[in-house]
Structure P
Amino acid sequence: MTSSGEPDAKPPRLPTVFVCTTCRRPEDPEDAPRAGAALAAALQETADPSVVTIRPVGCLANCKRGPSAALGCKGAWTYMFGGLAAVEDATALLEGARLLAASEDGLLPWRGRPEILKRNMICRFPPLEFPT
């Protein structure tokens, strides 16, 4: 309770964007720079670390549909996306992270979701503490 007797506001969730740094586009030659690493760098350059955590990871095992990224936060579902553009989709991922963190039910809302996050969703996972 606050000093005025109001219930304490629920603390905001801090979302995390996991980005596969080993991803490449299917059409890229073997020696081309990794598109996933470029996406991770673009996210790290534009993200506010007080609002979202960017976590580059070695592999998200979605190689045929890379570059890949996943959005998640405590008490919410985790969403995996593929076929992302190296730099162009960084803004969409940050918007998706914002929407997920603000979600009351832990689901990424369809309304307001950037188009790339509607078309390119691979799967979603329930939170670890999901009720049975």
Structure Q
Amino acid sequence: MAKIICIDDDRDILETCKVTLEAEGHIVEIATGGQDGYLKAKDFGPDMILIDVMMDDTTDGFHTTYKFRKNQALKYKPILMLTSINQVTGLGFSKDKGGEYLPVDEFIEKPITPDKLIELTNKLLALPSEKINVGG
């Protein structure tokens, strides 16, 4: 059982993630934007962070991720970026093509199936801290 925070402005995504992850035995906190998510994460102390990119603005998730990586208590928590930014902007972000400026451990486009969410969650929760992508 892990503590996971899900940060997204889409209530349907939040509820789907919450129900899916709680069914696996995890404790899930939800937040509806980057600032809200960052403040809740500082108090909640998650074992993993799931975050969207386009929330309060089109880059909110990126900025929030950088804040996580600068916070000593949250720096080595795995981050799954779940977003539709590539579909909307066509920019082609990925974990492999920008790890130094996109300090996340997995990057996946929406929609995500419950099975894929569980698979990625298990994978990230098993990462040792030295394998966490804290950026360059």
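By the measure distance in nm of label points 7 Å out along Cα→Cβ at positions 24 and 112, tell me the structure among P, Q with the highest figure.
Working: P: 3.9; Q: 0.9.
Going through P, Q one by one, distance in nm of label points 7 Å out along Cα→Cβ at positions 24 and 112 is largest in P.
Taking helix-only ellipticity at 222 nm (-39500 (n - 2.57) for each DSSP H run of 4 or more, over all residues; to 500) from the coordinates of each of P, Q, which one would give -6500? Walk me through the intermediate numbers first.
On the way: P: -6500; Q: -11500.
It must be structure P, since only it matches.
Here relative contact order in percent (Cα under 8 Å, 6 or more apart) has been calculated and equals 23, so which of P, Q was it run on? Intermediate values should be presented prior to the final figure.
On the way: P: 26; Q: 23.
The read-out was computed on structure Q.
When Rg/Rh (Cα atoms, Kirkwood Rh) is calculated for each of the structures P, Q, which structure yields the highest value?
Details: P: 1.04; Q: 0.92.
Once Rg/Rh (Cα atoms, Kirkwood Rh) is worked out for each structure, P has the highest.
FYI, it's all coordinate maths here, none of it is from the lab. As the structure is a computational prediction, the values presented were derived from the model and not from experiment. Cβ atoms are built from the backbone, for glycine too; each structure is taken alone.
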